[in-house]
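J.: Got some structures for you, see below.
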Structure P
Amino acid sequence: MPSNERPVFLVGSSRSGTSLLSACLNNSDELHIARETHYFDDLRPRVKGQPHESDASWQDAAVDYFRRLDTLPYGHGGNPEDSSITPEQLRSLAGEIDDSVDAYLAAYCRIKAAQYGKTRWGEKTPRHVYRIADIFDGFPDAKVVYIVRDPRAVVASYRDFKSRGEFTEEMQRAFEADEERARKSYHVYIISLMWRSAIRAGHEATQRFGQDRVRTIRYEDLVAEPEQVLQSLCTFLGLPYQAAMLEVAMNNSSYSRVDAAQGINAEAVKRWRQKLSPREIAAIQSRCGKEMLRLGYEREPVSWYPLHAMRLWCTFPFAVLRAARANRSRFASLPDYLWRRMRGAFG
């Protein structure tokens, strides 16, 4: 098994381009980015610092957690018996590291990297942008890549989210469930405020830990000048740049199908102009304007619609409750989950 840690964590707001960046990095000869684990919002807080952390009662749950992730995306109840990873593999490798709960994440990601013939591992969960301090607590040598995107494009992509690939029957059901969850979670203010909250969390982490540990990348720069951006990113990660990183087959777009020949393209950068109404653009800019300007996103000269804004605020509390119900299985603690997001959204 690989022994060189230096793990890489990709974070950002939802629909910001983490899947595209993960696909690019996975085309390297050294690094494999595991798909979303939600580990720092789920398994870790259920174990770390809890009374049972000192005994082995949580280890069966950790083994089950990661073997399920090996079969289906997070939150879809994969069958651990279908996993390519045995309980003995996870336990043995975690024991070689330090047998902590963090060691089980490292063991899982190392095994996945080894399956692809890679010597370095990473993980991609966008909402871990709120958990960057926890990432460095567990993995002091980690590198965090924080990707940002125009909030108007994020809102449009989230609103219209739909699986565009051809998958197995089980995976298709999982994606359809995610589509339904996204539909129930959507409200223009919710997504705008969550974007603002994620941006602030990423900015605070960069200020706290420094740019030698947290690197910010704009989605728009990645698709406009992919070679230049990836070369710079590889230098930051200590990873050799390879031209194959540009040859991605999947970008998790809400609008175009998975296409092996598609690669990186900039079509999605301004698509929101055709997808969003002036009222929606005005609503997004009213919530995200300050952060947009700091990141270099210019505001559109659209009119303000007071009655529309009033209607949005009236429906907002009910939309929050609907979204919380739709996502209730995706966090260990509802108060902590809401606090981390609301603090940045309204702070």
Structure Q
Amino acid sequence: MAAEYSYTRVANNYFCLHCNLVSLAWILLVKSESLHLKALGIHRRQVPAILKSIILRRMHLRQDSADTLTLPAFGHLCMRVHRGYKVFDFRRMTVTKLFDDDFDATAAAREIGAVRDAAVLDFAPSLLDVGRQDRWYTETFFPGTRSPKTAQSDPVSLFEQVIADYLAQMIRSKSVRTTGLAEYFHEAHESLTRQLTSLQLDAGISARILEFTRRIVECLENTDDTDIYLAFTHGDFSFVNFQDNNGRIAVIDWESAQLRSALHDLYNYYFTELYYGRTRSDLLTEIDSSVLSLSQRLAADNPALSRNVAKLGNVYRWLYYLERLHMLLEREISEGQLKVICHSADTFVRHEFPFPAGSRKREESP
């Protein structure tokens, strides 16, 4: 990527100054629906402002450098994402991830490895190219609509129709690993505690998270030590990262994929719906039924894993809480991210401890 391309900002996105304006207008107006550009935050009413901004930049009539980017990749659209930028080329149907210059090279290589591991799945993007020294990678672009954050959803029926099979495929795609429960949860808890200490968050926020994790640790410490399974997981598996294109659901944004507790993605799928309040149910029974449904799909290939997740559903849920909070604290801590962290912890508390101590909604022994 020796060439450099300039982008100008319009609203929350950037548009390339080097693209053909006629071609861009055709994409934004004629191809808007088939490309599902609304999912990327682009609306037809913005097209005049987009074209005007590009023309003014080209004529040097608009000089605000804060609204201009220079990147070593061509695309019609560019957007800021965690750890860098994503550049969309709607002609080639590709997405190129460009890492920030100061982003750790080891972490960048790990992300590319995660995307490469996911590429074997038929519902994940294919990895097309990787840049020198792992500073960028290109994958296929899946157009599609995403679930609005305010819409009511039916996660249970979709789980049985599609999601359970997706999760089973993900678990089978890489070798699972066993580890001791006590060792794994102590490492997760200590890591989370170090994060809270090093980030120097507001004392009230830290106290809320630490109190919740303390109660989860108590639950885990009252459980007999046993083996648990670690499996390949997406890390943010939810409607937020599903692209529905005429009934075919693709899963995008695999940047955080890695080995985690085997039911991590199942719990994240349901708890994201509880987080956004898109379901009217507390999903207690539905989640437990989904755990059994997934375990049945795993029985033929790995009966030991199937029995393990069916027996230890509560344990995997408690581990998920620690893993999820750890992942959220790894991201850039902005005011908005703090709200996400606090709301996530509150969602977990409402599900796990809905009544005062001594009054439990259900039996928690695994």
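J.: Give the label, chosen from P, Q, of the structure having the highest value of FRET efficiency 1/(1 + (r/R0)^6) of positions 36 and 60 (r between Cβ atoms, R0 = 30 Å, to 0.05).
T.: Structure P gives the largest value of FRET efficiency 1/(1 + (r/R0)^6) of positions 36 and 60 (r between Cβ atoms, R0 = 30 Å, to 0.05) among P, Q.
J.: Tell me which structure, out of P, Q, gives 0.6 once distance in nm of label points 7 Å out along Cα→Cβ at positions 276 and 292 is calculated. Let's see the in-between values first.
T.: Numbers: P: 0.6; Q: 2.9.
Corresponding structure: P.
J.: Using helix-only ellipticity at 222 nm (-39500 (n - 2.57) for each DSSP H run of 4 or more, over all residues; to 500) as the calculated read-out, with -14000 as its value, let me know the right label among P, Q.
T.: Of the options listed, only Q reproduces it.
J.: Now for a separate question. Name the one structure among P, Q that Rg/Rh (Cα atoms, Kirkwood Rh) of 0.95 was derived from.
T.: Details: P: 0.95; Q: 0.99.
The read-out comes from structure P.
J.: Comparing P, Q, where is distance in nm of label points 7 Å out along Cα→Cβ at positions 44 and 204 highest? Don't jump to the answer; show the numbers that get you there.
T.: On the way: P: 1.6; Q: 4.6.
Largest one: structure Q.
J.: Moving on to the next point. Tell me which of P, Q gives 26 when you compute relative contact order in percent (Cα under 8 Å, 6 or more apart).
T.: Only one of P, Q returns 26 for relative contact order in percent (Cα under 8 Å, 6 or more apart), namely P.
J.: The value 3.9 for distance in nm of label points 7 Å out along Cα→Cβ at positions 108 and 180 was derived from one model only; which of P, Q is it?
T.: Structure of origin is Q.
Since every read-out is calculated from the coordinates, none of them should be taken as a lab result. Predicted, not measured: the structure shown is a model, and the values here were computed from it. Cβ atoms are built from the backbone, for glycine too; each structure is taken alone.
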